[in-house]
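Pasting the structures here.
What follows draws every value from the coordinates through simple rules; no lab data is involved. All values derive from a computational prediction rather than experimental measurement. Cβ atoms are built from the backbone, for glycine too; each structure is taken alone.
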Structure I
Amino acid sequence: MNALSLAWSFFVTPDAALRQLRAKPTFLFPLLLVTLGSAALLLWQYALVDIDWLKDYLMSGNARFKALPDAERARALAVMTRTTLSVAGVAALVIGTPAICLLQALYYFVAGRVTHVAVSYRQWFALVCWTLIPTLVSMVYGAILLATTAHGAQLSPGALQPLSLNELVFHHTPADPGYSLLAALGLLNLWIWGLSILGVRQWSARSWLFSAVFVLLPAVVVYGLWALLAFRNAG
């Protein structure tokens, strides 16, 4: 099964895909596809969007920025050009996506050692990278949206994430409490977590409960602390 067939299998027959992945733990294809695809969409979005509107939108929830004198705010906004925003965003994706995958795989490896799950770090890293495949759904949507968007449109970053809680339910802006959390959480997370739980259960031969706790523990901690800080500060 080649990389494209394996990617399709994660949508239609994930059990078979996970069996092949354990036997042959590759990771470069999904990691490059998701990272470079996300970076390309970001560049495309920044090329189209009304950049002055986007700067105001992004800074609308920054209380420290709002407290600055008018002259300092103007200087700060002048630095936020289309180019600087694009470069910063792409750099964050290109560096951050592999780094997060490496850290998540490290957690799986350590947790596996503690719980006597005999899986190598390479296998865990492959699982982390391949379970990102559902993000292609949002990427396809984003490409269609951008292809039908006129230059100079007021297009928020969250518009490319149609399955996030913010886009589906809350429709908050950066000025609203919990905006970044709600933009980061959504149906894609459930899909990715579900594939990960399935992978842990198959590779460990343990229960669904064990597999769910194994996968979801760091997410509960991270998103729980994030929610606590976001809504406590709002109060």
Structure II
Amino acid sequence: MKKILITGASGNLGKAAVNKFVAQGFHVIAIVSPGKTLGYETVSPVAIIEADLSVEKSVEETIAKIILDYKTIDAAVLTVGGFASGSIETADGTSIQKMLSVNFSTAYFVARPVFIQMLKQESGRIIFIGSRPALNPKEGKNNVAYALSKSLLFNFSEMLNASSSGKDVVCSVIVPSTIDTPANRQAMPKANFSQWVNPEDIAEAMYYLVSEKGQALREPVLKMYAGS
């Protein structure tokens, strides 16, 4: 049975990913924040692990324990992240550091030991969640700290792919526009929800990237903008 690590498993996108990979026969290792639960029902096999992904030592210990227990990690989906709006006038150093911690450091701290393990295995898939403002300056100028923090994931993914050249280890970035979640609907009640991206559709793309059908992809960046 293949094993997949999913961070942010208690969130809307994490939930969609957990359900998708369980349905496809994966053993899911779901990481949640300390003191939190998934918040929804799942069928086994799902292992729930608490970890503070903003603390590198905590992450290193968690990943080391996972590798000790499961021997291999076939795939990792890193959904942890946060959003903050603000132009250059309001994006001070504190804002930048907060977004870097939430959107980049959490991904880096997990991806680094997982990637090293995958190199030893000579196989594996890592999926990051990017953002359209990180690729589109016209949108990014209104969300400077958020866009900058997310933009690092693209360069990081490319560096990892360069480091795994010749091995069956591939890092991907999925770039959604607005995701259709209860929180986003509440924040933008007048928006056209039909133009947003469903978490379940993103989970389908995740599965494709780690499935046999996606094996030929080397440095994929999937833009999922739906109707927006």
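Key figures for this structure:
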| quantity | calculated |
| --- | --- |
| Structure (I, II) behind the derived value 0.95 of FRET efficiency 1/(1 + (r/R0)^6) of positions 13 and 109 (r between Cβ atoms, R0 = 30 Å, to 0.05) | II |
| At a computed 3.0 (distance in nm of label points 7 Å out along Cα→Cβ at positions 61 and 93), which of I, II | II |
| Source structure (of I, II) for helix-only ellipticity at 222 nm (-39500 (n - 2.57) for each DSSP H run of 4 or more, over all residues; to 500), computed value -12500 | II |
| Source structure (of I, II) for log10 I(q)/I(0) by the Debye sum over Cα atoms at q = 0.21 Å⁻¹, for residues 117-156 alone, computed value -0.62 | II |
| Origin of the value 19, where relative contact order in percent (Cα under 8 Å, 6 or more apart) was derived from one of I, II | II |
| Source structure (of I, II) for distance in nm of label points 7 Å out along Cα→Cβ at positions 5 and 69, computed value 1.2 | II |
| Cα extents along the principal axes in Å, for residues 45-100 alone derived as 38, 25, 16 - corresponding label from I, II | I |
| Comparison of I, II by distance in nm of label points 7 Å out along Cα→Cβ at positions 77 and 197 - largest value held by | I |
| Among I, II, which structure scores highest (criterion: distance in nm of label points 7 Å out along Cα→Cβ at positions 125 and 141) | II |
| Structure (I, II) behind the derived value 1, 7, 15, 19, 21, 18, 11, 6, 2, 0, 0 of P(r) over Cα pairs in 5 Å bins from 0, in percent | II |
